[in-house]
1. Of the structures labelled P, Q, one was used to calculate relative contact order in percent (Cα under 8 Å, 6 or more apart), giving 31. Name it.
2. Tell me which of P, Q gives -7000 when you compute helix-only ellipticity at 222 nm (-39500 (n - 2.57) for each DSSP H run of 4 or more, over all residues; to 500).
3. Assign the value 52, 42, 27, calculated as Cα extents along the principal axes in Å, to the correct structure from P, Q.
Structure P
Amino acid sequence: MTRFALQFGQTQSGLTYLERMSAYGLCPRGEAQIAVAQIGKSAPYEYDLPGGGVETNEDEAAALMREFLEETGLTVWPTRVIGRAGQFWINRGEPRNSLSTFYEVELSANDSPPSEPDHELVWMSPAEALVKMRHEAHAWAILHWMRERRSR
């Protein structure tokens, strides 16, 4: 089992965790808000940074841009890597270790509504997003990004 230097989540004994390369983006709107994917058809919702799994014959940047558009309707361009972290979790009954690269992205266009029916784009402050993230790795990426911006 591959591990990134930072690994979040807990494993359950007896389960085999499928490794999946993934890419997520942090898209700021000015200094006050970031784009977040709200997941679910009704409350209580879950919240992730937009992004997801890298498909065969796709690089991280292409996966990030595709997933961002599907989940938020936004066209983005990755500008820099924030960091990498793994996240153990169970997705629809399937144990996974998401090996994620987190990118800061630049907004290119606000094209359309999300194509994924249970996803909606919401803008929130980084501090609010930090506490609402369903995955610890996503919260870590936001915190790391906030601290880096403070020191620029």
Structure Q
Amino acid sequence: MKPKILIVDGHSAIFASADLSTLHARHSASARERLIHSLTRLQDSSDWTVAVVFDGRGAKATSAGEPYGIAVFYSKSGQTADSLIERLVVKYAPGHEVTVATNDHMERTTAESFGGSAISIEQLAGHLRETEGDLQNTLKRLRR
């Protein structure tokens, strides 16, 4: 069985969530951190290795997993998160089961054409809710 990678279009996820979108309007870094925190929980409780990609904040592409435990990428100036996501799919699809989470129809189609699969942000949100429910059940069980 191939290792599983989930690549999340960060801003697509933020703007699909009323809470994160509202937070983003006030403090974009806090919205990104909250999303990263949720995705870290998902990675910790699933067989997915998670990467999240945001549109740039600087002159070069960066990847910073610490302290979150997931890969966090920022596209470089003049590059879109979509193009970075495409590059990641092309790189990892041959040896991994790659899934892209985005609401961008063109990005979903492109990911699939390079050998990956795609889910909507709503489907991702369902996985996140399930993860949170599982975590809460585990905590209740451990407190007994």
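FYI, it's all coordinate maths here, none of it is from the lab. Predicted, not measured: the structure shown is a model, and the values here were computed from it.
1. Value 31 for relative contact order in percent (Cα under 8 Å, 6 or more apart) corresponds to P out of P, Q.
2. So the calculation was done on P.
3. Source structure: Q.
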